[in-house]
1. Which one of I, II has helix-only ellipticity at 222 nm (-39500 (n - 2.57) for each DSSP H run of 4 or more, over all residues; to 500), as calculated from the coordinates, equal to -22500?
2. Suppose you compute mean projected area of the Cα convex hull in nm² for every structure in I, II: which one lands on 32.6?
3. Looking at structures I, II, which one was FRET efficiency 1/(1 + (r/R0)^6) of positions 7 and 191 (r between Cβ atoms, R0 = 25 Å, to 0.05) calculated from, given that it came out as 1.00?
4. Assuming 17.9 is mean projected area of the Cα convex hull in nm², for residues 95-230 alone as calculated from a single structure, say which of I, II it is.
Structure I
Amino acid sequence: MGIQVGILLGETGSHNDLVEGLKSAGIGVDILVMPHDLSEEQSLALGRSFLESAACCDLIHNLSGCRGLLFASLSRIPSVSSITGEITDTEALICRAVSGPCFFVTEGARELAGLKTVPGIGRFHGDRVRFYLDVYSRVLALGKQTEHRPWGNYEILSEDRDDHKVKRITVLPGKRLSLQYHGKRREHWVIVSGRATATVGERMVELGPSEAIDIPCGAKHRIENAGSQDLIFIEVQQGDYFGEDDIVRIEDDFGRI
């Protein structure tokens, strides 16, 4: 399952590259199309219906413009709203009036003062999938506790549920996690930024932004920062137990065996 994102689109087929890229990176995607010719009442009714069906989502990404903001205040689910083109002064006022945990990202539009933006994120740049993986991880990390380790830190993005847990992990340059295995869970890693060397069993794989790898239950594994910048990746755990005591270390640079 992993991180589940509900995406609001203004028309069928729009933003296909982003949607398919997110799916390839292991992100679960639920889609609702909000046609532009709907009345405000129809849009609100459709939005309410979507919120009911998207109750299991970790985050909502609005790519349908101001209509997608009509029900943002109705949900406690964090949301990201992309401004993908030039907007009018009236639309800017609507954006500024939105309440709740709604954050704005600027894509190819003039900077707008007074909007709640994602900390550490500026205007869109580079790989769009990589960019939004970083946006999602930062939004989900807000208000979460950071656990520090000798190799870096991690933030829990999704607390233990029946079948999964999600972390945002940062590994400092020159550091690596212990060589370890788990008896009750499997993992899926998606690189957000930086370069990684991942070991799974007897295999070593070089990974970059938006690339992913699976770690089967019981397989020995480790990840190392192979670059000069922080390595940031999303770890999705799946199984029936996610406690830190389900870690069996084989080798460790910090003597934690």
Structure II
Amino acid sequence: MTRASLNRTLRRAYFWLGLVLVVSLASKFADRIPGLAGTPIERAALDLYDYLKDMALVFVTVVAAYLANVFQKRSKFVESLEEEWRGIVRTKSALYTYCEKPYVSTDDYLAAFCRISETIDNMRIVYANAGETESLVGLYPYAPLHDMRRALQSLDPRKHPDIAAEDKKLAREAILQSFYALRETMLEELDLDAPAHPLLISAGRRLKQTGATRSAKAQQQRQRARQERTPSPKPDVDAFLARIYQAEQGLDGSIDSAVRVAER
């Protein structure tokens, strides 16, 4: 279920829910509406209100089950779309690798072609063709995938045994351009939000300083003291771990000091 169909379904559900509430409110106060008091319409309205009140639990249960089914369909659609996008990314990488190889074989081409063919066909489990009817095939929903396929087919070693580097570069650029066009449009369906804490600068680095809180250091000391009261079953292993850590960090000092640094 796409975002547009989900919104249409929710609008219909809200409309009928609001209509029921308005009718229920009007039935409740029918005796206070001028011209209705003491008329058959008033009695019918009160009977309708009693019916709605008695059926309120059933009504709420049906609406809740319906909306749960709607959101479940939406969740499954999003999962399928995410899996399809992962397949497109892997396909782009496979085609890019093919274009970057100095020498390609028929097996390389067939592997890349099968990958893009599978990706194109897998789109069928996510989207129907645009304008598809019982008598018309319609248009493939994301044409850049076929552009990627055609770019790959221009490098078929069976038809072009001597592929020039310029031709590979042109096909590679066409594949990347098609992929970027897909990324700009296809991911809109996922309702992606910007991260709350992005890192937008180049050469970013950690701003936190080395160290820990006093409570953490005190807990560390308590754990060390408790461990030192028990003899080590394998002191050679402890010494080995301390030594390789010291070598990795480029530290100078005793093994005991290296162990303490490693624990921080």
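The numbers here are math on the coordinates, done by the rules we state, and not lab data. Note that the structure is a prediction, hence the values are computed from the model and not measured. Cβ atoms are built from the backbone, for glycine too; each structure is taken alone.
1. Details: I: -5500; II: -22500.
Traced to structure II.
2. On the way: I: 13.9; II: 32.6.
Label of the originating structure: II.
3. Values: I: 0.70; II: 1.00.
For FRET efficiency 1/(1 + (r/R0)^6) of positions 7 and 191 (r between Cβ atoms, R0 = 25 Å, to 0.05), the value 1.00 is produced by structure II.
4. II
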